[in-house]
1. Taking Kirkwood radius over Cα pairs in Å as the quantity of interest, name the structure among P, Q where it is greatest.
2. Comparing structures P, Q by relative contact order in percent (Cα under 8 Å, 6 or more apart), which one has the largest value?
3. The value 29, 20, 18 for Cα extents along the principal axes in Å, for residues 15-70 alone was derived from one model only; which of P, Q is it?
Structure P
Amino acid sequence: MTTITKAAALRIALAAKALAEVSLPALTVKLAQKLGLPLTEEKLATITVADLKIILGGEETVEPDVDTASIKLAVRYLWGENGNDASVPKPETYVEGEMPGSLRVAVATNSADNLDGHFGSAPRFLVYQVGRDAIKLIDVRPTLVADDAEDKNVARSELINDCQIVYVQSIGGPAAAKVVRANVHPIKFPTPVPAREALARLQATLDAPPPWLARIMGVEAKSLARFAEDEEELEA
């Protein structure tokens, strides 16, 4: 008797990738215990987020810090989504250097153009050029190619190493360290928001960047400039 259909096996494999540190064999066994054999697409389509959280409770299955966004994405894969999202926006025309003084920002996304992805499991990064007068989506980068690498977090970091900043809903400490080593500054937005809403907040600070952003941009923070002026006046 067939214990699992090919289509069901593919769904489980995609779900395991979405969960970053999951053990694929252990996840398959737990799903079989929950749903019974044979494992079919119809049975997988009944799994809920609450079910998967319970299934992932064993230490042999997955690391204990798996975030809710990754679990929701894994459930969508178990339901039959394949990671291709027709609602993802198309990149705009962009010529390198046309936005002087701008920043390049990657956004981890699970759906459409929302900032709602975990660094280690989001199926794609949206790459934006953020300037004082415009925000342009210049690239969409699927992460599937990185997930076959020996170190997935390093591969994902290399995928966006032309960006100065990456926005994520969540990211683990070891992954964040690898992102920083790629000269990319990770910023967490725990509550999902539209990507352009988060980027508009960043855009509003470009004329008077805080010290951390000034370092990234290679300019002097306005607050530090004022301090230097005051110091010069005192010396005079």
Structure Q
Amino acid sequence: MQTKRLRLGILTPSSNTALEPLTSAMLSTLPQVSAHFARFTVTEISLTNQALGQFDVNRILEAAKQLADARVDVIAWSGTSAGWLGFERDEALCRQLTEATGIPATTSVLALNEILAKTGARRLGLVTPYTDDVQERIIRNYEQLGIECVAERHLGLSENFSFATVPDTLLADMMREAAFARPDAVTTFCTNLHAAHLAQSFERETGIPAYDTVATVVWKALRMLDVNTSALSGWGSIFASLE
């Protein structure tokens, strides 16, 4: 019997070179599921007005309408901007995406926050490439959820393209350093980091769950479509154990 094909529509920052290959690699174990990408301009991550303006909802909706042309089954924003803009921005974005396209929507950050709530995580290790002020804004927003960032590592970078050039070995070291505080979970919080494939080895080494934001949105999109995610267990414990 022919299995129904499922299409994930992924909204992508224009200068991101990590999330597309990572997402496609994750889905390679699910031959009935494919990912389709639409970009909108994002080149800088900072708190300047110009950088914040990149996430204007109208620009995102234009990209989403292109995905709707492909008749995708879900639209997923694979980006972490709500970390510094405020989680309510992603909640509103999902409503606006569905209103504009008729397609259910989710985001990397809302998926991460759902996972943290499901697992009762209250102590978080935060690993990003971002600048001091962006990192501080993310930490404050998690405090408002009752989640304390007990350890953090960041690189002070603002050019979005540069995030994808951070070596795996450096990211793995940053994750291990964040683990010293024994948080309930560590997140690699940026979808232009080549970090998702590091989760399983980190979890085995430390016993601490690792939630990468490329992986979290894939997990949620698949759950929304009632897809069994156990075939992706090599990408971390969320795919094997979280219902």
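1. Top value of Kirkwood radius over Cα pairs in Å, among P, Q, belongs to structure P.
2. Largest value of relative contact order in percent (Cα under 8 Å, 6 or more apart): Q.
3. Value 29, 20, 18 for Cα extents along the principal axes in Å, for residues 15-70 alone corresponds to P out of P, Q.
Every read-out reported here was derived from the displayed coordinates using simple, explicitly stated rules and does not represent laboratory data. Quick caveat: nothing in here was measured; it's all calculated off a predicted structure.
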